[in-house]
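A short reminder: the numbers here are calculations on the coordinates, not readings from a lab. These numbers come from a predicted model, not from an experiment. Cβ atoms are built from the backbone, for glycine too; each structure is taken alone.
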Structure 1
Amino acid sequence: MTEFGIRAAVDGDRKSLALLFAAVAEERDGIAAEPPIDVEALAGRWQLDGTLVAVAAGELVGELRVEPTYFGYGEIGMMVAAGWRGRGVGTALVAAAIDWARERGLHKLSLGVFPHNEAAIALYRKFGFADEGRRIEHIRRANGEQWDLVEMGLLL
């Protein structure tokens, strides 16, 4: 099994981050974004501060971004490459994000996840994230469907 490491994103990761985002968006079930994704534009505007990456053999295989707010909590979003799911990448990213948030004095992490994404929900619960509510028909999909979001939070 190939080992991976977690580190803060750097400028040279921008294109790989955008390509990972485009690949996960192509699946049309894990994140709100859907194709087409303008990879070059996304790479150029990617916010690196708060972005943690998982890297295996020089390849970016996962990403988690913490967006700190003025109110002292951080919103998180995460993506793991399809071939790396179930191999501990998400666990390592969430653990690193919790450490990152605590080091910066955030008091809470929060996120929204699709209710059908049972693996992600189980991962978050493993770290103590609690269900805080459900946003009904919150995300409009390209096909016209409207999907709920489960809101989860973790007090640090």
Structure 2
Amino acid sequence: MSGMFVVCHMLASLDGKIDGAFFGAAEAAPASRAYGELRKYYGCQATLYGTTTMLGGYADGRVNSLPAAENPLPKEDWVNVKGRDMGNFIVSVDPKGELAFSSHISEKKGREPAHIIEALTEQASPEYLAYLREKGVSYVFAGQETLDCCWRSCTAFLASKS
């Protein structure tokens, strides 16, 4: 398929839960496989996760205290060019800027390595921006206090690959 498009694609239990121990049950394996096959069919280049999902298996917890920023960074999008060329991305919706990462690459069993892009609001501290740059995690700003349709920023990031 050519051009950009959005696929809303979730795996949930019959009672609407999107997380839980039930995903580890043998009975869930066929649904998990079908979920992965559908993702491959559409050729999804990026996956969007919220803070809670990121804490559940993609991030390294929450950041603790960060050293004071000597030269505060401007609140503008930043792209790690090494990550931009990966071709597979995880967009992390983290309005306040509180997730910790050991690297700009997420490597989860059964998934291709993906470059992490943080979707932030202006609540993110200058110290957190410096932290993300140190780790090589790209970030985009998508609102002042609440997320304001990050799609425009994220698509601009993905379009900058070409």
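Determine which structure produced the value -9000 for helix-only ellipticity at 222 nm (-39500 (n - 2.57) for each DSSP H run of 4 or more, over all residues; to 500), calculated from the coordinates; the candidates are 1, 2. Don't skip to the end; give the middle numbers.
Values: 1: -9000; 2: -7000.
For helix-only ellipticity at 222 nm (-39500 (n - 2.57) for each DSSP H run of 4 or more, over all residues; to 500), the value -9000 is produced by structure 1.
Upon calculation of P(r) over Cα pairs in 5 Å bins from 0, in percent from the atomic coordinates, which of the structures 1, 2 produces 2, 9, 18, 21, 22, 18, 8, 2, 0? Write out the running numbers ahead of the final one.
Values: 1: 2, 9, 18, 21, 22, 18, 8, 2, 0; 2: 2, 8, 17, 21, 20, 15, 10, 5, 2, 1, 0.
Answer for the origin of the read-out: 1.
When distance in nm of label points 7 Å out along Cα→Cβ at positions 68 and 100 is compared over structures 1, 2, which one is greatest? Write down the numbers at each step before the final one.
Numbers: 1: 1.2; 2: 2.3.
Structure 2 comes out on top.
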